[in-house]
Structure I
Amino acid sequence: MFVRPLIYPLSLLVGALLAVVAGLLHPDLAGDGAAQLSAIAQCGAWRTIHGTFLVSFPLALTGLVGLARVHAGNPGESAVRAGLIVGTFAYGAWTVTVAFMGGAGASLAHSFTVADPGMTATRAVFLFDMIHPFALATQRAAGFALGLSTCLFGWGVSDGKVLPRWLGTGGLAAGVVAMALALAFREDTKADQAAFVLPVVWQVVAGGVMLRAARG
């Protein structure tokens, strides 16, 4: 019976931390399609990094379900419920990007590096350049949605007064900055990718606060 209250905060904390670790290990991709495929091929942990992302997403969502449950029946319920819906969309869109880069991106990078210079390598670059913009656009939508979800969760936490007020204020601030970054910068820039950072960091903090409350 003691373990059950810890499932949600632990899921949120572990899921968000895994996303942070995967993000830190992810290599920078710059240049044209050929340069990016070369960078992917040279990263031995490419599939592991993206697999870590994919594991972190359902864990974080499970933790956010717990955050919504905490606010059931109080003034913050509507906001956190809306945050959970938007957050589910955000993680779904982010999954599309990560799955493409972890699977198709790795396969195209392998084809590009093992092929003799010529048609096969050119075809791999062509396919990557054709599909990659879709993945980047999906990533941008995911970043904006995750920021909006974090705003809604922050709003609910502030209104619900179950968790510290500063956590709600932090969620609102993190979400607003994330949405601004996702809207203001192109999908292939570091600033746009940074739209994920503050919401995920806020989840780490929220998971820690929930864990402390559950243990208490």
Structure II
Amino acid sequence: MSIISISYDLLLLTVFSVGIIRYKRLTIPFKVLTWSVLPIFLLAILSGIFSLKYKNNVPIMHLECITGYIFYSLTYYYLFKSKAIKQSIIISIVIIIVFFIINAVFLQPFRKVFPSNVTTPTQVLYAVFSLLLFKEMLLYPLKINIIKQSVFWYNIGVLFYSTSLFLMFGLGNYIGDHKLSPNFVSFIGYFWYFILYVFHILIGVSLLIDNKEITATDG
């Protein structure tokens, strides 16, 4: 395992520890977010093992995709005030799970093909949820400074994550079509980890500053 992957595993473990240590002070969405880190951490370790032993971590990427969507969407479910959006999130989770199974069995085999058919729509949904939540934050502003709001850092993280992955997938397709040098391929790998690092650091910040007492007081 590379230093980058090991340090990423340590980052995940640190973020999860922050959530567990502060668990009693967290609001419900950030309790859900805390538990999202544990399966991602375990899958990251499995990904490294599969890469070394089988030279193929695609099965793990399928699981990471669906696991992330379930947890991050549920986090949004508890953050939104709109009942219509909440219902839409639950419907989207059911649809994505069903499509994930169909895709893994028939369209992009679980053991062989990266799950782009699932990853692409989930990234679109993440971006939509993020923008809708920013809109709701403007409609129902809190008295707390925005940089001290856990929801702001989580939402920024998701927006960065979803839009950056679109760019990375575009670069990946360009590489596949033009058969560019190994150095550029390595750059894509580093860019992938950069996205994951920033995303989980922002999740860590949101878990560090979330406080149900302050949120309840602000109303």
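Given a value of -1.17 for log10 I(q)/I(0) by the Debye sum over Cα atoms at q = 0.16 Å⁻¹, point me to the structure among I, II it was derived from.
Matching structure: II.
Thinking only about distance in nm of label points 7 Å out along Cα→Cβ at positions 84 and 164, which of I, II has the largest value?
II
Out of I, II, choose the structure whose coordinates give distance in nm of label points 7 Å out along Cα→Cβ at positions 108 and 156 equal to 3.6 when calculated.
Source structure for this number: I.
Comparing distance in nm of label points 7 Å out along Cα→Cβ at positions 28 and 52 across I, II, which is largest?
II
Say we calculate distance in nm of label points 7 Å out along Cα→Cβ at positions 60 and 132 for every structure; which of I, II gives the highest result?
Greatest value across I, II: structure II.
Every number here is computed from the coordinates shown, using simple stated rules; none is lab data. Just so we're clear, the structure is a prediction, and the values are computed from it rather than from any experiment. Cβ atoms are built from the backbone, for glycine too; each structure is taken alone.
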